[in-house]
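Each structure below is given as structure tokens.
Values quoted throughout were computed directly from the atomic coordinates according to the rules given, and no laboratory measurement underlies them. Source: prediction; values computed, not measured. Cβ atoms are built from the backbone, for glycine too; each structure is taken alone.
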Structure 1
Amino acid sequence: MALSKQQQVVGFLVWLAICFAAAAIGSVASVRAGSFYLSLERPFWAPPASVFGPVWTFLYASMAVAAWLVWREGGFRYARTAFTVFLVQLALNALWSWLFFAWRLGGPAFVDILLLWLLIVATLIAFWRIRPLAGALLIPYLLWVSFAAALNYSVWQLNPQLLGG
């Protein structure tokens, strides 16, 4: 499928919009996340709150590029399963912020992030099979979510009074 330069640019902008829409949905729940995060007991290896914004910006941009690269190979129909898994993991990603920061449910947030991790692995494999570079672009995301899952669990366990027992 030969795409014009304009189609490629529009496609890229659409994937950026989709990924950053998920980011925006999650960020609505995180409006007061910084102060809440600082009020929690955290393990010694927890990063400062200021690290999360730049890291997530990079990761959402990488996700958009990965999806765009796969889309360029044949469109949504060509990779329907891969894109379905990708979109579901984006939804779980956005939901996590609501569970943890807005609703302060540490256990359900941990379950969400474990499911998210599995779907990232599935997306990475599906993307890799279509375009290896697209799969490789998701590796930092998988690594960060692995770290975030450990942090979620630790913070939840250290703060049962604030995040549910």
Structure 2
Amino acid sequence: MSEGERARLIAWSQEMRSVHHRLREALRVTQDAVRDGVDAEPATRDLLLFCHGFCAALTGHHEGEDQHLFPAIAAAYPELRDTLRYLKQDHSMIGHLLAGLRATVERAATPAEIGRHLEGVAAIMESHFRYEERQLLSVLETLALDADPHVVLGPL
């Protein structure tokens, strides 16, 4: 294996870490916006934009994994199919939580109520990311996948 091929393979694990870091940061910025507007009723336009942006980014990340990354991993590492199935279930649960967050934002709930939804998403998201990283990062260092990282791991 050439150094260039090795660098590209390792880049998938680095790319996942980077995307998870950016999603964590997007969540933190959104939570900060909620805290800054705790007394505001209804939620401010900026807060709505933060929430919509965060939801879109996290959803795009999970859709890319489900459609592109996980099938490639399953083909190369069939023994990980149960792990991938579990991660997809997490994606579904997080999607449900994000739908609840979106509904709360769209009905112009108070920042305190939106904050409670964000706390729930944050807890599941962090647990999911840690599990995913424990299970998949070493696999991603050897996965031969010729695809655009923004398609595979989301546009963030």
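The maximum of distance in nm of label points 7 Å out along Cα→Cβ at positions 11 and 75 over structures 1, 2, that is, the highest value, falls on 2.
1.8 is what came out when distance in nm of label points 7 Å out along Cα→Cβ at positions 19 and 147 was calculated for one structure; which of 1, 2 is it? Write out the running numbers ahead of the final one.
Details: 1: 1.8; 2: 0.8.
It traces back to 1.
One of 1, 2 was used to compute relative contact order in percent (Cα under 8 Å, 6 or more apart), and the result was 46. Which label is that? Going through each structure in turn, the value belongs to 2.
Which structure, out of 1, 2, was distance in nm of label points 7 Å out along Cα→Cβ at positions 115 and 139 calculated from, if the result is 3.8? Don't skip to the answer; put the middle values down first.
Values: 1: 2.9; 2: 3.8.
The structure behind it is 2.
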